[in-house]
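Dropping the structures in below, format is structure tokens.
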Structure P
Amino acid sequence: MTLDQNEILPAPPQPEYITACGGKIKDPSKYPSAEYHGERIYFCTQACLDVFLLNPDPFMAGEIEHPLD
């Protein structure tokens with residue numbers, strides 16, 4: 001198969017990253033993150049990261065509510 005000069009190929013899909021609260025992000029460099037058990041975890045807000053840092057295990061187990069701000 002050869003490409004015509006005017007043929008445009010679709011862009012390759014960008015990887016999606018899942019935040020600790022289950023949201024999807026495409027550019028992790030724009031979000032706060034922390035290491036947790038050897039894995040990089042992303043957070044939708046700085047407030048979420050701050051709560052995580054106080055009690056990481058209960059936060060990741062869903063025992064602590066994620067802040068809304």
Structure Q
Amino acid sequence: MRILELLAQNDIMEEQEAMALTRAYTTLRDELHHLALQELPGHVPEDCFTAERELVRASWQKWLVEE
């Protein structure tokens with residue numbers, strides 16, 4: 001996720017947050033790829049990936065909702 005790297009490199013986003021978002025993305029992407037290879041629907045139960053979802057929600061609130 002090049003954009004997250006650039007945000008961290010330019011001190012717009014903390015490096016730790018950028019790395020955590022990158023890990024969340026790659027974790028979810030890997031699971032969706034795994035399901036696709038098994039020819040299964042790209043859906044996971046709501047109780048899966050709760051930490052990743054919360055991280056993304058918090059970042060979304062911080063960067064896109066709060067003023």
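All of the numbers you see were taken from the coordinates with simple rules; none came from a lab. Every value quoted in this text rests on a predicted model; they were computed, and no experiment measured them. Cβ atoms are built from the backbone, for glycine too; each structure is taken alone.
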>> Of the structures labelled P, Q, one was used to calculate helix-only ellipticity at 222 nm (-39500 (n - 2.57) for each DSSP H run of 4 or more, over all residues; to 500), giving -20000. Name it.
In response: Q
>> Comparing mean count of other Cβ atoms within 10 Å over residues 36-43 across P, Q, which structure shows the greatest value?
In response: P
> A value of 17.7, 57 was computed for Rg and Dmax of the Cα atoms in Å; which of P, Q is the source structure?
Replying inline: P
> Which of P, Q yields 25 for relative contact order in percent (Cα under 8 Å, 6 or more apart), as computed?
Replying inline: Q
